[in-house]
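What follows draws every value from the coordinates through simple rules; no lab data is involved. For clarity, every value in this text was computed on a predicted model and none was experimentally measured. Cβ atoms are built from the backbone, for glycine too; each structure is taken alone.
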Structure 1
Amino acid sequence: MNPYSDKKIVDSWEKNASQWSAAVRGGHIESRNLITNKAITETVLSHSPESVLDIGCGEGWLIRELASRVPHLVGVDVVPDLIDRAEDAGGGHFLVASYEDIARGAIEGSFDVVVCNFSLLGKDSVETLFKALPARLKIDGVFIVQTPHPVTTGDQPYIDGWREGSWAGFGPGFIDPAPWYFRTLESWVTLFSDNGLGLLEIREPIHPETYKPVSVIFTSANMFDRHRKEIHTKSM
């Protein structure tokens, strides 16, 4: 198996499903506890959604966090073990599907919010998913992505490309870390625009002690549908 591939990412997460669930539910990941969990929850709820699709939902924590505020919640992940754990904990409807499955129509209907929270790690699978996302948004819907901030590259060159993964700081028991495909800020913006998704907002959650960005949150919308709505409104 290619050590730098979308397939390798899935393989790694399948091996670490129980470890990940324990880390999330045990509060072992500092950045999530301090910053990123609250940041993504507040961003989603700021749009007062009636329906949310969480792609790459893992063991379902975000669905559970939203359950008291959002009537219709769907979580999807490619790892069956994670979906089993999400279903056991409840909060919404869950199903197993890859990004390629979603692009082929595995998810029915449209949503007020589609969210990917630190779940866009690959290359080809992510690009395939982006092509399908506008069709999953209601006319006033938004697509929200939280991902590691591109400026946190360490000593590595600031160029797109595969990077070695690490489970450092995630807790005990993890094995065989997943690689991830690094994108510059410019490349992220291009990925949205090339797929008809116009950026409405970019947030940069900051660590309260280091004052450095921990993540970046992109909020986008289907520009074709919004333009069509504007034309319809003006013609009335």
Structure 2
Amino acid sequence: MAANIKVEVCDSAEAVASMAAAKFADLVRAKANAVIGLATGSTPEQTYAELAKMHRQQDLSFAAVTAFNLDEYWGLDGDHDQSYRHFMNSNLFDHIDIRPWNTHVLNGKAVNPALECAGFEAKILSVGGIDMWLLGIGPNGHIAFNEPGSPVDSRTRLVNLTQTTIDANSDGRFFKDASEVPRCALSAGIGTIREARSLVLLATGSKKADAIAAAVDGPFSPDCPSSMLQDHPDCTFIVDAEAASGLKR
């Protein structure tokens, strides 16, 4: 097991969400103006529900928090029901007291994608960097839309999606079929992600077992983008028993 990755194995997906939410809640309570990085997809939905519940029931305030999202589909407006801006508003931002102008999601309709990505990087620097970034993992080990082959020092950029990722997003949960899935996305780079002071990666289900095993126990390699978190000084994987089933014990 990679020395620097701490792996927390939970009994259920619900327990994964609770642990992840608690880590972010602890950060926000300790640092009211925390800068957090967020992910989209089905895995973090329950974590966001837990954070919204903490806001309602425990007075957890995000009023001074700044948020940055990992990625956005290229070509989708923020009002599109499959855009990541729409996802974040629906699953978290609309249910907490975070200021809308402090929520940064890449603009999938930007006229100049290179300038949009450079601006995103500059905004992160202007607020002192990301304190904690929540990550998911794809079946091929990708993080954000950094597909296999992405350089360890990659920055926010326009990327092409692999067929594996297109297929994973066209099973009816998000898009009805592969023809509807955008072929490109704007994505924070692996280098961008690695600069966060703390990383929390979530995975649930047996479909993620191979990717988790490769990320934690495999070589540090662009063939599995998430493996390039192995030397991060503060990286925690929170997984359920099924996702952990391929790990060496």
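Suppose relative contact order in percent (Cα under 8 Å, 6 or more apart) works out to 22; of 1, 2, which structure was it derived from? Answer for the origin of the read-out: 1.
For FRET efficiency 1/(1 + (r/R0)^6) of positions 21 and 181 (r between Cβ atoms, R0 = 25 Å, to 0.05), the highest value in the series 1, 2 is held by structure 1. Once mean count of other Cβ atoms within 10 Å over residues 5-12 is evaluated on every structure in 1, 2, the highest one turns out to be 1.
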